[in-house]
1. Which one of P, Q has distance in nm of label points 7 Å out along Cα→Cβ at positions 19 and 219, as calculated from the coordinates, equal to 3.4?
2. Identify the structure, out of P, Q, from whose coordinates relative contact order in percent (Cα under 8 Å, 6 or more apart) was calculated to give 23.
3. If distance in nm of label points 7 Å out along Cα→Cβ at positions 3 and 91 is computed to be 3.0, which of P, Q is the source?
4. Just checking, which of P, Q has the largest value of distance in nm of label points 7 Å out along Cα→Cβ at positions 27 and 195?
5. Of the structures labelled P, Q, one was used to calculate semi-axes √(5λ) of the Cα gyration tensor in Å, for residues 67-170 alone, giving 34, 20, 17. Name it.
6. Have a look at P, Q and say which one yields 4.9 for distance in nm of label points 7 Å out along Cα→Cβ at positions 75 and 147, as calculated.
7. Consider the structures P, Q: one of them gives -10000 for helix-only ellipticity at 222 nm (-39500 (n - 2.57) for each DSSP H run of 4 or more, over all residues; to 500) as calculated from the coordinates. Say which.
8. To test your reading of the models, identify which of P, Q gives 17.5 for mean count of other Cβ atoms within 10 Å over residues 11-18 when calculated.
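Bear in mind these aren't lab numbers, they're just calculated from the coordinates by the rules spelled out. What you see is a predicted model, and the numbers here were worked out from it, not measured in a lab. Cβ atoms are built from the backbone, for glycine too; each structure is taken alone.
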Structure P
Amino acid sequence: MKISQVVLPVAGWGTRSLPASKNIPKEMLPIYNKPVIQYVVEEAVCAGIQEVIFVTNRHKSVVEDHFDRNIELEELLAEAGKIEQLKAVQEAASMVEVMAVRQKQQMGLGHAVGCARSMVPDDYFAVMVGDDFMVGDDAGLIQLVEAAQKYNMPCIGVMEVPADKIDKYGMVAGEEIEDGVYKITEMVEKPAIGTMDSRLAIVGRYVLPREIFSYIEYVKPGKGGEIQLTDALENYMKEKGMLAVKMKGRRFDAGDWVDYLTAGVYFGMKDAKLAPALREALKDILEK
């Protein structure tokens, strides 16, 4: 099973991140020294992804530009002898091939994924959301790729959430076939609290068959006119089967302010030069 492409929707307005995202895409907000979207793409590259298809809008070209060459900046850095910074910007531009397609109307995740149909030739492809990412050894999308290849089945990433939070997620229930891998038996978009025993929530990581585009095509718009990807996945799962894989590592949701700020500290503390001063600054803040 070849999985070399990821569809990465970035066309949303980023309302959870306002007012910071008023004129800057939420995907470009910095976490330590890189924008959110670079962490997401790096996770994809670790899973063997070679091509990123951004589903974007006319206000988000800066997301694509981040993964392009900036010759003027590179020349300036080279002339100034700033080799470390030069290497960093060159790595961002060379890590992956980038393509883009426009989502001309905001009609939900299912619609966004469907916009990439003509750009996906392979039997399987990955999908990631652009405002959260996972860190840790062999964590995140790589888990789904490995499970999909092992079982020759589509997979979605899940994590456990508290019982009183299930109404905020697409939820799945299933039979555990190995540690952390489930054959899905039920899938519900934002169920009412108390209506499901399972606490496995979908977290924006998918390895899907190209057939899913046909299932998306027949999904009827729901609340707010949105076409939910979960509805297409549920229909496919009932007919052909699907797996859920419990995500390892640490997940950061950059649209959540606590997660966003925590991520900045997390990566700042991994910088040996910065960590001592950052630790002292945090200690001073916490003691007041």
Structure Q
Amino acid sequence: MTLPSLLRLLALAGIWGMSFIFLRVTAPHFSPALTAWTRVALGAALLCTAARAAGVPLQWRQRLGFHFVVGFFNSALPFFLFAWAAARAPSAYLAIMNAMAPLFAAAFGRLLSGERLSAQRLAGFAVGVLGVAVLVGLGPATPTPRLLAGVAGGLAAAACYGFAAVHMRRHGDGLAPLGTAAGSLLAATLMLLPPVLAGAWRTQAPLPVLDASLWQALVAVGLLGLVCTGLAYALYFRLVADEGSGRAVTVTFLVPLAATLWGVALLHEHITPVTLAGMALVLSGTALSLGLLPALPRPVRARA
């Protein structure tokens, strides 16, 4: 990997790790629908402008269905779910749930495309699930129904990412990566607009008086859209173009570590040996599923 690509990889891990901190900051002030809509709207504005400046076509009319499917499963629904889960689970937990996305992609690849699900991939999925169980059952946060709901929301969001990855692999031919990112974010913006206009932006309690905390939430949601979505998508697709998806996906392993460090530094969240053990299991399962670890040995049949 070249030095510029390595720097992009590290920057992307830091940015996406920070996104879970921003979600925790916005959760007390904005509804999940408003947070998700603001995020995709700002990201779409940035990337559509970039695509227009670069002369990259969105093929909006020709690929309308594709943009809406990807926009729903890769942005609208998972962004909503993570924003909802952020009020219920620590940022490190959410980032570890996010790392399950490649495992879900392997499962959806089998269901939708008939891709071979090897013993190694099955073992990777089992190890990942074990890591989630260890984290939830023995981690620093008490496994209350509220926490379990947050973990379930994070896992559902990761499953959305996994489905979107398979769908883009099957139907994304002929569309530039920047066009896919910009078009799908524009579609997600349109899909999330009705619930926001219908009043889903309201929090359960009345909005607080504009104070320092709310100002921080406003800044956080702006950074979520412009940096963690718009800029991050641009960095990621450039990384895929330069190094290939196999190397670009290694960012999956850096995001939980970055989110955990950000959480300790900014939100005073706690790291325990169990947190690290759960993270290690999930990331090991992901590495097995992606073929980044040595293949499992095949059983040797005894000769008669």
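1. P
2. For relative contact order in percent (Cα under 8 Å, 6 or more apart), the value 23 is produced by structure P.
3. Source structure: Q.
4. Sorting by distance in nm of label points 7 Å out along Cα→Cβ at positions 27 and 195 in descending order puts P first.
5. P
6. Only one of P, Q returns 4.9 for distance in nm of label points 7 Å out along Cα→Cβ at positions 75 and 147, namely P.
7. The read-out was computed on structure P.
8. Here the read-out was taken from P.
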